[in-house]
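Listed after this line are the structures, all set down as structure tokens.
All of the numbers you see were taken from the coordinates with simple rules; none came from a lab. Because the structure is predicted, anything quoted here is derived from the model rather than measured. Cβ atoms are built from the backbone, for glycine too; each structure is taken alone.
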Structure P
């Protein structure tokens with residue numbers, strides 16, 4: 001992920017990343033990803049969530065979008081056995097120009113806090129979703145960084161970058177969404193699930 005575009009969202013070392021997310025399949029289940037869906041793993045990193053996503057949605061398609069070509073290559077290697085994996089090199093804010101078809105759900109983990117213009121990104125997500133499609137945002141809870149310990153070290157973005165679900169709602173809903181629900185997806189994270197709401201799209 002380009003740290004100039006998305007500050008404080010660099011891909012972490014794999015050891016603590018895997019310790020933090022030992023059950024990515026459970027996260028995908030919690031946010032409503034199911035078999036047959038067309039989904040996007042937005043800012044997919046090294047593919048830690050992408051591979052179980054491919055397995056879970058089959059025969060649906062997974063579009064893994066990443067700005068960093070090296071990370072996208074890693075994701076491709078991780079997902080090489082899945083015929084429903086599609087790599088997309090590009091900027092997340094230009095998502096609406098990069099996909100060949102509308103999708104059911106866009107999944108974005110641990111990156112939204114660093115997006116400079118979150119409503120603009122949300123509008124791009126809105127444009128690629130099918131009617132009543134969903135945008136699932138995985139965020140760190142709004143708590144002091146020194147309290148989010150993984151492998152005996154404080155991890156995650158700076159405290160001031162962390163967002164409450166209400167903070168996410170305030171920047172995503174103006175793009176034409178409604179907050180559907182908030183789910184716990186780990187000791188330090190929540191998933192905010194937004195549903196596309198044409199009645200709210202007057203700001204488009």
Structure Q
């Protein structure tokens with residue numbers, strides 16, 4: 001029997017790993033081993049690349065340097081995961097990358113916030129230097145299985161279509177608000193189907 005591929009779940013801004021409690025309940029241990037790193041963002045003051053480095057340390061500690069993994073990033077967590085994949089050498093060991101309402105093309109909601117105080121949020125502005133770096137070379141993403149879920153009426157990743165990776169499959173989730181994406185049954189059902197897909 002093939003060894004199970006670990007799943008890493010990455011939370012977003014203002015969240016902790018507790019945001020995944022409904023998803024974990026519904027997974028019911030069908031995707032073990034699991035890693036849910038806590039990535040403190042200092043109320044939005046830490047750059048996303050710094051958080052990606054913390055993610056790198058957590059993955060290396062849990063699974064060593066080579067174990068293939070699957071990643072699911074929620075909201076800002078998807079951009080952190082993508083930064084790890086593309087900029088910190090995570091691509092060769094990532095089998096599947098699932099993004100849920102992550103501002104891969106930025107979000108207009110981040111525009112008013114200055115980088116001096118809120119670097120995490122400023123990194124999510126359309127055209128930020130981080131997003132420009134990520135979008136300049138998409139080859140690492142093309143070599144893995146990528147899937148984006150998004151909320152068409154999202155006011156956090158606004159407009160909702162900005163929450164879609166530039167490569168891979170994408171699917172809207174039938175919820176009205178960003179904060180329901182990890183709690184509403186109609187959002188969790190398609191996420192579970194993707195996570196449990198062979």
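Comparing percent of Cα pairs over 24 Å apart, for residues 40-135 alone across structures P, Q, the highest figure is found for Q. Given a value of 45, 39, 30 for Cα extents along the principal axes in Å, calculated from one of P, Q, which structure does it belong to? Derived from the structure labelled P.
If helix-only ellipticity at 222 nm (-39500 (n - 2.57) for each DSSP H run of 4 or more, over all residues; to 500) is calculated from each of P, Q, which structure is the one that comes out at -9000? Here the read-out was taken from Q.
Matching task: 0.90 is the computed value of FRET efficiency 1/(1 + (r/R0)^6) of positions 56 and 144 (r between Cβ atoms, R0 = 25 Å, to 0.05). Pick the structure from P, Q. Source structure for this number: Q. FRET efficiency 1/(1 + (r/R0)^6) of positions 16 and 72 (r between Cβ atoms, R0 = 25 Å, to 0.05) computed as 0.95: which structure among P, Q? Going through each structure in turn, the value belongs to Q.
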